[in-house]
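Read-outs throughout are calculated quantities, based only on the coordinates presented, and are distinct from any laboratory measurement. For clarity, every value in this text was computed on a predicted model and none was experimentally measured. Cβ atoms are built from the backbone, for glycine too; each structure is taken alone.
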Structure P
Amino acid sequence: MEILVKREDVIAALKLCFDPEIPVNIYDLGLIYEIKIDVRKVEIIMSLTSPFCPVTDYMVDDIKKKVQEMAGAEKVDLDIVFEPPWNQSMMSDEAKAQLGL
């Protein structure tokens, strides 16, 4: 029987990923728009706080590595989109509290 990737494991992995310029994980920042799981493949649709983010490559590599390790995904695809544009209202209450908003 094939072991499936679990959504909660993907989320746990995403909560270990940070934009180096912001001390809040990318999940609570509201940068993750959608998580699609197909057995052992994960597709993540996400945004960035800015289309000009200088650490995009670092973040993509970090996300893929952590989701593969924690969630047991064989393949992780990231689709970075800017529609809808990210804004502070997308953050969790915990993230807003951490940032004093």
Structure Q
Amino acid sequence: MEERVIAVYMLASKPFGTLYIGVTSHLLQRIWQHKNNVYPGFAQRYDCKTLVWYETHCEITHAIAREKSLKSYRRQNKINLIETMNPRWCDLSEDFMR
């Protein structure tokens, strides 16, 4: 059985490209859905499939509040957050999608 991970996450179309911020109660499944274009929407339209940042939470309510907060950040602040965790903008999902 896959482990459920509550998370806020950011996807990018390419380094310094279009950013998508989401929240989920099942990170692995949601990333798979993005990569396989399961649902139409912003992330699919702008080809945001690279997981460049994520943050786990114990409570979905905290994750939702964090997502809303991040969406209000200026773009440069989002980039700074990504580069703190992932300075090379690698696809972080590769480590746990195998």
Structure R
Amino acid sequence: MTLAHLRTYTIKEGQMDNWLSLFKEKLIPLLEEHGIAVDGTWVSEDGSQFIWVRSYGDSESDIEAKEAAFYGSDWWVANVDHVRGHLAGRDIKLIKSV
């Protein structure tokens, strides 16, 4: 069993292209550096939402440890306001493979 997050972010109007560049160029490498896999990304038909799945491992302690490392990284701490400045809202659901 793999635990993952199904994440739906509502992106501020006019920010999707910037968000996609930031996500691909900065966030994916940083996530992977901390053992968090990006399993897939999608944009809603109307272009307002970014939907993605990120997986951690097989236990909630994996999630806690990997997120602590990611969110505690120097890059994230220095850029969190810039990253989250693209978001109008977010919905995060814990999911597991079957």
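The value 37, 33, 19 for Cα extents along the principal axes in Å was derived from one model only; which of P, Q, R is it? Mind showing how you got there, number by number?
Values: P: 47, 25, 22; Q: 37, 27, 25; R: 37, 33, 19.
Going through each structure in turn, the value belongs to R.
Among candidates P, Q, R, the computation of distance in nm of label points 7 Å out along Cα→Cβ at positions 57 and 81 that gave 3.3 used structure R.
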